[in-house]
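Enquirer: In the part that follows, the structures are each spelled out as structure tokens.
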Structure 1
Amino acid sequence: MACFLLNACKTTVKIPYVEQTENYTVYHINIKVGDIEWKVQHRYNDFVELHEKLVTDNGVAKDILPPKKVIGNRDPAFIEKRRDGLEKYLTTVIHFLQKAMPRELALFLDFHLYDILFLLQNMALQFFIEGDTLLQNSRHYTFSPLQLFAISERLKQPRPAPELLDRRLDFSHVLDFCSQLTSIKVLGSRAAVGTSNIVPSSLPFELSVFRSLESLELAEVPPTNVYGLGALRSSLENLSVNFSGLETLSYALLCDQLHRDPSDARDDQHAWKAVNSANFSHNLLTCVDESVRLLPALEKLNLSHNRITDVNNLTLLPRLSHLDLSVNQLSETGPLHMKVGNIVQLNLSQNCISSLTGFSRLYSLEDLDLSDNRIEHIHEISHICALPCLENLVLIGNPVSIEVDYRVRVFEQFGSRACELCLDNEKATSKELDTAAVLQALRIVKEGRTPTLCIRELPCFPNSP
């Protein structure tokens with residue numbers, strides 16, 4: 001980001017060209033502060049309005065602005081002369097006011113969008129006016145990396161900012177607002193901001209000002225840009241890192257460490273001790289590395305929309321009960337009870353799973369989503385029909401789900417528990433249960449066993465014969 005306060009002598013303003021429309025002329029202005037540059041557009045009337053304020057409030061000479069011209073103001077030679085005059089005007093004004101850049105000039109040149117000091121003043125004004133209302137409605141707020149970078153850079157300054165006549169612009173309003181938030185989202189972008197050459201997702205920032213934070217979401221922000229986590233490791237309860245190109249969990253969980261080797265996760269000082277819900281969906285993860293042990297209190301884990309091909313290291317999470325591995329590249333799961341522990345809710349939709357052999361000992365499982373996989377044969381259900389807690393099963397989108405009497409044949413394998421099962425978000429109808437009971441009896445007879453008839457109770461009506 002730009003910092004005019006430190007680069008006043010390295011600031012240039014140019015008007016390289018003009019654009020004529022049917023009714024007016026637009027002047028294209030290029031601003032460069034150090035290595036940061038951006039563009040703004042203004043009509044001549046905007047210059048006049050700015051100049052009047054600078055003359056009245058900041059002692060700028062009245063005669064340095066190129067004068068108005070009613071007749072001949074569309075003449076190319078006149079427009080070129082005015083362009084040159086306006087460029088010299090801006091250069092003169094900035095040089096004259098470089099030690100106390102007035103807010104009117106900063107807004108005219110969009111410093112409030114790209115410069116650290118003026119962006120912070122804009123935030124301070126917003127929070128001064130709206131802060132209490134925002135906090136009453138919700139203690140959640142969405143920041144851009146630019147805003148957090150500006151805050152972080154301001155905290156590094158060994159001296160206070162120049163004296164402000166308008167106390168509404170004081171940095172303390174930003175600090176006060178941030179300290180009361182419990183949830184924030186940092187929404188980045190890999191595209192340059194506005195007309196500048198600033199790429200938000202390349203800006204590092206710290207989070208020490210958020211003293212009450214319970215939930216943190218990073219979207220399109222490389223977690224390696226985050227530092228100064230400090231107390232967050234022991235107080236944060238919800239952590240999300242999405243659309244960040246994350247290839248290994250250690251780069252998120254050890255983001256503020258110089259070395260991010262998963263083996264460093266064995267050091268408890270880096271643990272996120274209070275995080276019970278984590279979301280690393282929409283990234284580039286291919287596996288779950290050993291650094292996952294840094295989430296000892298984790299109960300819910302979302303790893304959907306990645307490139308995971310195998311399930312590993314999840315037994316390092318003793319409290320894990322909800323796991324989302326949908327939209328990955330899983331095909332062979334192996335004995336899942338040895339990989340996920342006492343899981344209660346498991347989403348494996350949109351993978352490449354064809355066999356349920358490894359699911360047979362997930363005795364705590366209540367909800368299982370296997371939609372849009374490659375399960376072809378109804379006999380695969382035999383591996384999960386004895387799971388004592390299973391209540392919700394989703395198989396739609398598999399080849400098996402288009403077979404004749406698919407639902408009845410699934411319910412038949414669950415036997416007496418068929419009435420408790422919700423298949424593809426629907427409970428069994430009376431007709432399906434009756435048909436399933438008949439199929440079960442026929443199968444038992446075929447196997448040479450004696451069937452036990454289960455007659456459902458009929459309603460009792462008074463005065464019936």
Structure 2
Amino acid sequence: MGKPTGFLEFDRLVPSKQSTTERVAHYKEFVAPLSEQALNQQSSRCMNCGVPFCHNGCPLGNIIPEFNDAVYKKNWAEAYEILSSTNNFPEFTGRICPAPCESACVLGINQPPVTIEEIEKHIIEIAFEKGLVIPNKPITRTGKTIAVIGSGPAGLAAAAQLNYAGHQVTVFERDDAPGGLLRYGIPDFKLEKWVIDRRIQLMEEEGVIFKCNVHVGVSISINDLLREYSAIVLAGGSTIPRDLNIEGRELNGVHFAMDYLKQQNKRVADIHFDENPIVATNKNVVVIGGGDTGSDCIGTANRQKAASVTQFELMPKPPISRNSHMPWPQYPFILKTTSSHEEGANREWAIATKKFIGDENGNLKSLVTVQLEWKITEDGKTAGFIEIAGTEKEIPCELALLAMGFVSPQKTGLLEKLEIELDERGNVKATEKQYQTNIQKVFAAGDMRRGQSLVVWAISEGRECARKVDEYLMGSSLLESKDINTVMSAYL
């Protein structure tokens with residue numbers, strides 16, 4: 001334990017950010033690093049709890065008190081070794097994870113929790129600066145070949161782990177560059193793409209092969225892959241967005257959020273696209289959906305100089321702090337104000353969109369909404385809603401972005417041709433125990449298997465799936481286990 005009284009002496013400190021006026025003028029990251037002194041103080045707030053609930057709060061099982069202790073001692077090699085033993089990509093999670101570990105921090109019971117996410121990001125960035133991050137090439141090769149379909153966080157994690165095990169891994173990506181959701185779903189102001197490119201280059205130096213612009217099941221036969229590879233990992237994500245089938249849905253100006261975000265990421269990267277441009281400049285923008293994707297749309301619309309930005313959420317407004325229905329260490333569903341919200345947006349809760357209205361040319365000009373009344377059960381759960389009579393209103397809107405989540409992976413093409421079994425939600429059916437589909441040599445991980453979730457869960461899924469593939473091919477596996485007791489034994 002670095003400093004037994006640290007949590008008593010120092011308050012939680014998060015890095016400073018550029019002013020909203022400055023940052024909406026560009027698409028780069030805008031969060032400043034912590035100073036060495038501040039980082040030392042923040043790591044000293046970790047109490048090295050007898051039962052560190054942060055381990056269970058983190059889907060990866062990161063060994064948090066131990067890397068905090070190493071940071072306090074300025075032992076960056078040890079901090080990096082501990083962090084990378086459970087997390088392949090802390091440079092991603094340190095930027096975009098909602099930090100469920102912090103919600104489970106014991107200090108958070110009656111004080112602001114330890115700044116675990118920021119410490120994590122600083123560990124990996126300092127490790128890169130000091131040359132501690134070097135290619136981890138396998139000593140020997142097994143002769144087994146593996147195809148990973150999809151290069152999002154789950155696919156990248158599976159590929160990295162299987163490569164470490166000595167297998168020859170090829171990652172197939174239908175887009176023009178690897179990264180999946182990381183590259184084309186998350187704006188550059190949250191995750192600049194050089195961060196992804198740096199990691200891809202490292203993986204290539206380690207022996208992972210990337211093949212982009214390859215749509216498996218369309219431009220290449222899945223039967224060929226089944227013949228050529230010892231095992232296949234499906235990591236294509238949950239890509240079918242939830243739609244809003246109401247009157248006027250066909251109007252010009254109503255778009256899925258991901259189509260909008262992907263276009264802007266391509267603009268920033270100076271990559272050509274053939275689709276009609278979707279831009280918010282001088283338009284009244286309504287984002288339908290209150291999650292992170294909706295927030296990303298707000299930040300992008302602000303940078304495109306929208307006339308106004310409004311965000312709708314179907315659910316009632318959440319509380320600003322934990323209540324009796326959200327006891328520690330559960331992840332609290334409380335009011336979240338993102339950096340994009342700080343930049344400006346009207347937020348409305350318990351509201352439904354009834355119809356879109358167009359002009360004579362088929363362009364969206366407004367939409368009609370209605371207020372909702374939610375029934376809340378005694379245990380704090382929502383149990384249906386009714387529309388409040390007399391609350392319908394029409395508001396100007398020239399661009400509506402549907403950010404209501406994703407319902408399933410794409411079934412046409414690859415999954416149909418493989419005749420993969422699906423679960424009751426339409427995801428690939430593969431048990432968490434084995435990650436194996438109804439086809440013996442085909443495995444699945446990430447959102448394609450568990451449904452829409454967090455990047456940190458996708459990385460965890462990729463790691464666990466890799467271990468099961470390794471066991472399938474070799475009879476046993478030396479890849480790291482998610483079992484926290486097994487992982488911690490090396491550091492106790």
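Enquirer: If you rank structures 1, 2 by relative contact order in percent (Cα under 8 Å, 6 or more apart), which sits at the top with the largest value?
Expert: Numbers: 1: 6; 2: 17.
Answer by largest value of relative contact order in percent (Cα under 8 Å, 6 or more apart): 2.
Enquirer: Kindly point out which one of 1, 2 the value 19.9 was derived from, the read-out being mean count of other Cβ atoms within 10 Å over residues 110-117.
Expert: Working: 1: 23.1; 2: 19.9.
The correct label is 2.
Enquirer: Follow-up question, since we're still on this one. If distance in nm of label points 7 Å out along Cα→Cβ at positions 94 and 374 is computed to be 6.1, which of 1, 2 is the source?
Expert: Values: 1: 6.1; 2: 3.5.
That value comes from structure 1.
Enquirer: Next up: Given that Rg and Dmax of the Cα atoms in Å, derived from a single structure, equals 23.2, 71, which label among 1, 2 identifies that structure?
Expert: Numbers: 1: 32.5, 111; 2: 23.2, 71.
Here the read-out was taken from 2.
Enquirer: Work out the source of 0.00 here, i.e. which of 1, 2 gives that when FRET efficiency 1/(1 + (r/R0)^6) of positions 102 and 318 (r between Cβ atoms, R0 = 25 Å, to 0.05) is computed. Let's see the in-between values first.
Expert: Working: 1: 0.00; 2: 0.90.
Of the options listed, only 1 reproduces it.
Enquirer: Determine which structure produced the value 4.2 for distance in nm of label points 7 Å out along Cα→Cβ at positions 286 and 438, calculated from the coordinates; the candidates are 1, 2. Please list the in-between numbers first.
Expert: On the way: 1: 5.4; 2: 4.2.
Working through the options, I get structure 2.
Each reported figure results from applying straightforward, stated rules to the coordinates on display, with no laboratory input. Note that the structure is a prediction, hence the values are computed from the model and not measured. Cβ atoms are built from the backbone, for glycine too; each structure is taken alone.
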